[in-house]
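Please go over the structures that come below.
None of the figures in this text is laboratory data; all of them are computed from the coordinates on show. Values in this document were obtained by computation on a predicted structure and should not be read as measured data. Cβ atoms are built from the backbone, for glycine too; each structure is taken alone.
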Structure I
Amino acid sequence: MTIFSGIKLPQVIYETSSKYNETIKVLKVGEVLKLSVNNFVQSLSKDSKSADRLCWGQAVKILKEQSEGVDVANILILGLGGCTMQHKIRDQFPNAHLVSVEIDPVMVDIAKKYFELDSIDNHNIIVNDALRVVVEPEEHGLEQQSFDIVVVDTVLGDEFPDLVKSGNFLASVKKLIVPGGLILFNRIYLDDYQESVNTFVEYVRNFFENVQTHVVAGYTNSDNILIYGRA
């Protein structure tokens, strides 16, 4: 027996690329599946114990606490990946109608094959650019002031798309939320990104009320920050 006995090394069970993501891998570690995009873990299988303590579980915990006493009917999630966020939201909001927007059809296929996407009921998926959807919601069957919660979880590897940081995007998202409804952004909070993220937080305060932040410790060099407020 060595000091490495019992350590479970990741097994690559699927690898591909897409127009939007250079390297996409599905890894298996023990019984847990991980979705790695450009060497950053974006999703875990829905039953992973780690998912609750990491950004997905902590985000949904905040949403649940902040919506206490509210009958949450509609939730919009921008970004799908391996649908960890969607599974956790469904667990805590079993009666809400979910709409997810994902730009990469390859991600949708992977979520279906490896991460039980089709087990999430009452869930519509729009395959398109998030900015286009929020700016022209009627073109995609959405109505303004129709969502109680919007979650912005759009990443390409470790990058937060520039368009999602724009005033046009933030103003358009706000119009989709019922007055007093919740907005939550999930951002990677690595050292190299902290200055730009902190600037983004201050910018968000120009559009939303009572903006707060919560840093979630991840694995080595993989912290996230949850930014949330009200329309």
Structure II
Amino acid sequence: MPEMAEPLLVLFAREPRRQALEKGLAGRAGEQLFAAFAHGWVDAVRRLGARLAIAAPRGDRAGWQRCLPETSVAFLEQRGDSFGERLEDSARQAADLGGTVVLVGGDVAPSSEILAAAFDLLEEGADAVLAPAPDGGVSLVALPAEDMDLLRRIAPRRFDVFFRLSESLRARGRRVRLVAAAPDVDGRRQLGRLLRTLPASLRETARQALSPLRCRFREPHLLSLLPERTRPSGLRAPPTAA
């Protein structure tokens, strides 16, 4: 029998500097926060004996290589006009690499426990695994190839993504399993709420990312200055293809 490929985690994200800018966490501390998130997922992958791929716009590849210079990673180019199209295409590219595939947003706090649970559920026979986000989105997703078309329907800034996706899967007769809710960072407010729940290794970095603008609350929010297509890029918002 052919040897089974190791499971694969796909980090669907802008490179840390651009992601920080889109989240309104501009500056070195914001970049360091999302770099720390990425390194946390790298550690989780290594701990579980899995592989890592990063799905990002072509122009972000150099930034990711600077962030993870000594990490073995497959780069997938985000392609498509909408967020959903880019997510679906990235999932299909990852599936071509073989093995069990789990996708997670780059703005999701790393958790080896949640990732391990997702891999285990898939190995035990689940058709799909989802991690709901506290705001109604989806932070982690694993779908069979025949259901990846559902990813195309995911629209940015919708708070019924988890409900619609899980209901669509069940309507197709799929065995859907859930892992613990995975918090993501869509901006300064969400990061402030997550501060106490973050691992100690990330908490100080998060505080530093929040501190630069605390005394500048009268200034326009940086996020409002960005074009519509460049706003938050987790699993519910569209990163801009280069």
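Figures for the structure shown
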quantity: Which of I, II leads on Cα Rg over 2.2 N^0.38 Å, for residues 70-149 alone, largest value; calculated: II
quantity: Winner on distance in nm of label points 7 Å out along Cα→Cβ at positions 94 and 118 once structures I, II are ranked, highest first; calculated: I
quantity: Origin of the value -7500, where helix-only ellipticity at 222 nm (-39500 (n - 2.57) for each DSSP H run of 4 or more, over all residues; to 500) was derived from one of I, II; calculated: I
quantity: Structures I, II, by relative contact order in percent (Cα under 8 Å, 6 or more apart): label with the highest value; calculated: II
